[in-house]
Structure I
Amino acid sequence: MSLDRSFTYRLHLLSKLTDRVSQHAYREETGLSISDGRCLATIGSFEPLSIMDLALQANLNKGQASRAAQALVDLGYVSKEDRPDDGRGVVLTLTPAGRGMWERTMDVIRQRNEQICSCLNPNERQTLSALLDRLIEHARQP
């Protein structure tokens, strides 16, 4: 098999190609960078989150998650409160302004997903989704 036919190569290529357009869409529609937009989407979808939870859910390292969370706090979209059970940790939740921005961000994500998958028919989309779920589950196993 040649490199350009390998699954990981093609998955990475698809990610890079779609990220280019997504970066522009995030900036135009929300004013956020793609990483801040993805973190806001993650916090709003899974709140309350610790920094470590954000890192896991958003596929970031702890430093990236911490910087993105702080940027969103500075913008007034996320609240960072001390964890009641652990003085070293924090809990991230959306502020009212963050909730509105989250809705706009989720609209961008829905539109991008529709654009990316528009070349597939409904059955192909369903099959691809099921196959991705299986691959993710398999990759999570030790």
Structure II
Amino acid sequence: MPEGKPAAEACVFCDIAAHKAPGHLIYEDTSTAAFLDLFPFTRGHLLVIPRHHGARLTDIPFDDQMALVRTLDEVCRRVERLAPDYNVALNAGANAGQIVFHVHFHVIPRYGESNPFQAGGRARLRDDDARELVRELSRP
């Protein structure tokens, strides 16, 4: 949980980055982490976060923003192992579709599907697929 935040405002992404909650991490350094989305739009859908908590990109220090972009570059290069095409998205605020209020980029591999962003439920990531993806995407 971020320092100074009451327990009622616990952040699942902070907990994943701190290894206090389960997550399928594929990259981490002192400033950032990247892990598989539990309810992916497509196979290999990743989230890239700063360790510094902030709801929006503009809520985190500039150095953390730059570290986030460096990690985003690294993760995109790894996603290209799965598919040459992908989306990178940032939702800032509830009206923009943000659900977890810790700034994060989505990296979504595209496999030729017409629209992976359909409304409605998404299937939960299967453990066997997560293990395979972590093996494939964790190596530099």
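When relative contact order in percent (Cα under 8 Å, 6 or more apart) is computed for each of I, II, the one that comes out at 27 is II. In terms of FRET efficiency 1/(1 + (r/R0)^6) of positions 10 and 74 (r between Cβ atoms, R0 = 35 Å, to 0.05), the structure with the greatest value among I, II is II. Here helix-only ellipticity at 222 nm (-39500 (n - 2.57) for each DSSP H run of 4 or more, over all residues; to 500) has been calculated and equals -8000, so which of I, II was it run on? The correct label is II.
For structures I, II, calculate percent of Cα pairs over 26 Å apart and state which one comes out highest. Before the final figure, lay out the partial values.
Values: I: 34; II: 19.
The structure with the largest value is I.
Each of structures I, II was scored by volume of the Cα convex hull per residue in Å³, for residues 26-65 alone; the highest score is held by II.
Between structures I, II, the greatest calculated value of distance in nm of label points 7 Å out along Cα→Cβ at positions 18 and 34 is seen in II.
Readers should treat all values here as calculations from the given coordinates under stated rules, not as data from a laboratory. No experiment lies behind these values; they were computed from the predicted model shown. Cβ atoms are built from the backbone, for glycine too; each structure is taken alone.
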